Structure I
């Protein structure tokens with residue numbers, strides 16, 4: 001293949017999955033980060049760089065075809081690495097699940113990236129990217145819908161240190177408020193406990209209690225290109241209980257994956273008509289790797305639908321992209 005892809009934050013939890021996926025897919029993976037000791041553990045050539053030192057990022061991206069940013073919190077790293085990618089004239093992909101960080105990317109870099117002819121794809125991960133691809137697939141030939149609902153059925157959710165740190169940053173930026181996407185805009189608000197509802201996931205998961213207004217990055221990625229004035233996301237209560245406990249994920253196989261399984265149930269509604277697509281798989285951090293790597297592959301091969309900053313469903317042919325991820329992520333339409 002011959003493509004050289006830098007992974008900023010290569011030795012983080014998700015970064016390690018991305019490094020492994022790149023190498024398995026035939027890319028020349030270049031680990032980049034601040035700690036030379038951890039970088040050297042890959043047994044590859046590496047480059048030391050920090051977002052606090054733009055010159056180091058320029059050196060790190062010299063001779064590179066694309067960069068994947070896996071270093072959170074992305075509120076602190078995304079802008080610096082995107083700036084470096086624009087200077088180098090190479091595509092940028094990240095795995096950010098932070099709502100505000102993704103908004104910043106669209107707000108500050110859309111015009112600059114388009115003018116530079118550089119593809120920038122934020123949230124190319126389990127949260128944000130996968131939901132967008134599924135919603136886009138569910139829409140099919142519809143040009144608009146009234147609502148989109150994305151329900152996450154996680155068997156558990158043991159967060160990484162990066163997830164915990166990102167959550168702290170997001171809460172600080174929101175001043176403790178919640179966020180939702182209604183009437184065609186993001187709304188920040190204060191309120192009591194999140195509502196609980198029962199959600200009928202397809203078998204074998206079945207009916208589970210979920211938290212409503214458990215808002216994820218899909219409220220940024222989906223409305224960027226789909227005319228849907230209300231986007232709501234939900235999370236199984238059991239998973240949120242694990243998340244609050246903040247116990248790190250535990251690897252149970254040689255690939256470093258945990259035993260966690262997931263179902264993502266996406267429903268779009270227009271009037272009385274509903275369309276539904278469901279995805280399932282294992283380990284939300286591990287599956288972010290094939291999502292990000294497939295995005296890089298398609299950008300470098302020229303299989304894109306737009307330029308500049310775009311979410312997954314806008315940048316790529318969503319059904320074809322999802323087919324390429326089989327059997328890592330199993331996707332099927334469901335008849336209601």
Structure II
């Protein structure tokens with residue numbers, strides 16, 4: 001017991017006597033200090049006293065699909081800061097290949113009696129994936145917010161970048177440079193953000209009279225290596241411009257172009273998506289479509305804070321406008337290529 005008191009006191013920056021008063025329900029402790037002590041108990045892995053277990057912790061689960069794509073650490077940074085401003089501590093849950101699953105993380109977060117959960121990418125974006133663990137959150141009435149496109153049947157507030165608009169912006173940019181044979185590297189067919197990007201690209205192509213046949217749509221996992229393989233297939237059907245569903249995919253596409261003995265943007269133009277960290281420092285600097293991460297992350301936490309406070313919010317999706325950022329990986333289609 002004394003070790004627990006000492007650790008919690010050190011974590012919070014108060015005396016052991018103050019921690020003892022909180023644990024024993026004694027008066028004379030401010031609400032802010034009381035909340036900080038209970039949060040420290042949760043973070044350090046100690047069980048709350050029985051009489052305090054009915055209260056949810058000032059913890060919020062932040063579930064990310066990976067950390068290799070720099071867009072997810074960027075979201076974590078924004079969301080963590082927004083949570084801290086509202087007095088919450090984020091609990092980062094990151095999936096790894098062969099590691100803890102998204103459903104397993106949900107069980108752990110429920111055991112910790114978190115106040116809410118924020119997802120920034122996950123199985124909710126795949127139509128054919130299992131969604132039972134999300135429904136469990138709904139049954140528990142645990143405040144939950146989803147960032148980026150999800151299936152429509154989940155009853156949670158949603159924040160997303162407008163994927164269709166992003167694809168239209170990328171298509172319009174390449175078209176303005178004289179490209180007529182444009183290919184897309186997208187996620188798997190059941191991936192909702194990729195569905196939306198494809199719909200936006202096709203809508204633009206139809207408006208300006210461009211063809212976008214199926215053999216110019218390459219499906220890929222979200223990794224640099226998969227992007228390279230998908231782009232190699234597109235080069236085989238004669239594209240002059242490649243639009244990718246993430247920045248790592250675009251870097252893979254650039255590698256594919258160079259492996260084929262061609263240059264970017266001299267022979268092939270490449271567009272990414274996200275404008276994640278260091279994309280202005282690549283060779284060449286990457287033209288990409290920027291997600292407004294700061295605005296999206298803060299909106300998600302505002303929604304979550306409302307839910308935690310007891311507000312009733314609709315599951316309508318808040319769509320944020322993307323922004324095309326033109327750099328050195330796109331150029332005029334050559335007369336030979338086009």
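Values quoted throughout were computed directly from the atomic coordinates according to the rules given, and no laboratory measurement underlies them. Here the structure is a predicted model, which is why all the values come from computation and not from measurement. Cβ atoms are built from the backbone, for glycine too; each structure is taken alone.
Before moving on, here are some points about what is shown:
- Top of I, II by FRET efficiency 1/(1 + (r/R0)^6) of positions 89 and 153 (r between Cβ atoms, R0 = 30 Å, to 0.05), largest first: II
- Structures compared: I, II; top value of mean count of other Cβ atoms within 10 Å over residues 217-224, i.e. the largest, recorded for I.
- Structure from which 8.7, 24 was derived, Rg and Dmax of the Cα atoms in Å, for residues 225-264 alone, options I, II: II
- Calculated for structures I, II, relative contact order in percent (Cα under 8 Å, 6 or more apart) is largest in I.
- Here Rg/Rh (Cα atoms, Kirkwood Rh) is compared for structures I, II. The highest value is that of II.
- The maximum of FRET efficiency 1/(1 + (r/R0)^6) of positions 145 and 169 (r between Cβ atoms, R0 = 30 Å, to 0.05) over structures I, II, that is, the highest value, falls on II.
- Given -10000 for helix-only ellipticity at 222 nm (-39500 (n - 2.57) for each DSSP H run of 4 or more, over all residues; to 500), calculated: source structure among I, II: I
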